[in-house]
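I've put the structures underneath this note.
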Structure 1
Amino acid sequence: MKIAVCIKQAPARDSLLRINSAGSWIQEDDLSFEINEPDAYALEAALQLKEQNRGRQGTVNEVVALTVGPPRAAQTIREALAKGADRAIHIEQTDNLLPADPLFLACLLAKAVEPEKPDLILTGLQSDDLGYGQTGVILAELLGLPHATIIMQVDLKDESIRIKRELEDGWFQHVEMPLPALLTIQSGISRLRYATLMGIKKAKTKEIKRLPVADLGVAAAPAIQTSRLYAPGRAKQAQIFEGNPKEAAAKLVEKLKFEARVL
């Protein structure tokens, strides 16, 4: 059995973000990058499935990491390999194509992963930088795979999987799905592992297949383009309600209910 994990490189969560001079994206020159946190949980889920089912006939025997990004994304790939992924595919994307929309990214991932014919594809629920939460489900549609989102638990069966989905208000849904399938993993479902020294050494010998975007034959340009990025404006306003306390309280409740919409 083969599991493919889609991972993304995103700015570190504690980064100080600044907008670039063109106002088109954040200034990346002085940023540090890491594996997108939800994708790190997807990778952890894949590695745990491999460990828990090692030795059983027909179960997980390979975890393949995929990423789309510029040359600096190789750092993310090496981290995934050091944690336990068996090999990786790096779709090399030029900086002028970033950030790309979910449809364009899903098309690239579909072209790269289709020849692999994985039994299970895992992605994070969403990215920390853009937060669309759509790349995984679009990828499933392009590949014609059944999919489920907000996954909290995955159990392998003989020719299927049993999953636990998080719903609203503390409710969960248990579903059994056929393979192959695609799942988007919720953050926090398990404890993330650190790469060991032995894992880091082994990562240097593991295969990384590099695929330039141009070689994948995805002709469509990104459907979403950022025209301007700016920080929200800061303003302070004070409003004094005239009248006696009862009248002022009524006016305050009306403002909170119909303008602020917090009641």
Structure 2
Amino acid sequence: MKIIVAIKQVPERDAPVRIAANNKSIDEADLHWAMNEPDAYALEEALQLKEKNGGEVIVLSAGPERVGTTIREALAKGADRAIHVLCDDLASRDALGVARLLAEAIKPENPDLVLTGLQSEDLGLGQTGVIVAELLGLPHSTLIVQVEKTDAGLRVKRELEEGWFQHIELPLPAVLTIQSGGNKLRYATLMGIKRAKTKPVHAIAAADLSPVAAPVLTLEHIALPSKQKSTQILPGSAKEAAAALVEKLKFEARVL
């Protein structure tokens, strides 16, 4: 199987986030970057499929030069080669614009399977993988926690609400978006890190793939969430107040 895994470089979870002067992006100064966690699970799924069925795993990422560190991490974990779409204005493109770049880079490879993370940790839109599937004209499924190769194609396990799961079958080629937590992520070994230095990374300029188009979604303003404190006094007896508290925890806070 030839499997392409689309990965994204995002700010580390504990990185201090500051709003840029234009109020439309984050200030990237002094930020540390890492692989998007859902994409790391997509990579792990691809590597396990390769180990069971043979083939090749190709990582694909779009972004500026700094994305190369995340690509090398994926290669160190076991991917065979990489495609880097050099794009300095990725943050200004909406999900459709990013998906167009990825789809154009994928087409010449003619893969059997394309995997992405369910969503990115920075934007959390959960749209890019699905749009890529539509642009490629391929069947797709989301929220995948398990993938099995069959004679007819794939059998996948989808996570639904409240602990329910769904098993469906898809033909190949296909596109899947992978949910976090389905597998245990592997670490890059010292040997893997050494081998990654010699694995090929094909760089493509974004302008050679897809012209910059007016975004369908326009970002007007971003802001840090405001801190709010509030106190509610629940009237009635202790029993009545406890019942009211449980209702609020269930339907307002949604923690039960």
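Please compute mean count of other Cβ atoms within 10 Å over residues 122-129 for structures 1, 2 and give me the label with the greatest value.
Details: 1: 23.5; 2: 17.8.
Largest calculated value belongs to 1.
Where is distance in nm of label points 7 Å out along Cα→Cβ at positions 178 and 210 largest, in which of 1, 2? Show your work: numbers first, answer last.
Working: 1: 4.0; 2: 2.2.
Largest calculated value belongs to 1.
Upon calculation of Cα extents along the principal axes in Å from the atomic coordinates, which of the structures 1, 2 produces 79, 45, 39? Show your work: numbers first, answer last.
On the way: 1: 79, 45, 39; 2: 69, 49, 40.
Source structure for this number: 1.
Read-outs: derived from the displayed coordinates by stated rules, not from any lab. The shown structure was predicted, so the numbers you read here are calculated from the model rather than taken from an experiment. Cβ atoms are built from the backbone, for glycine too; each structure is taken alone.
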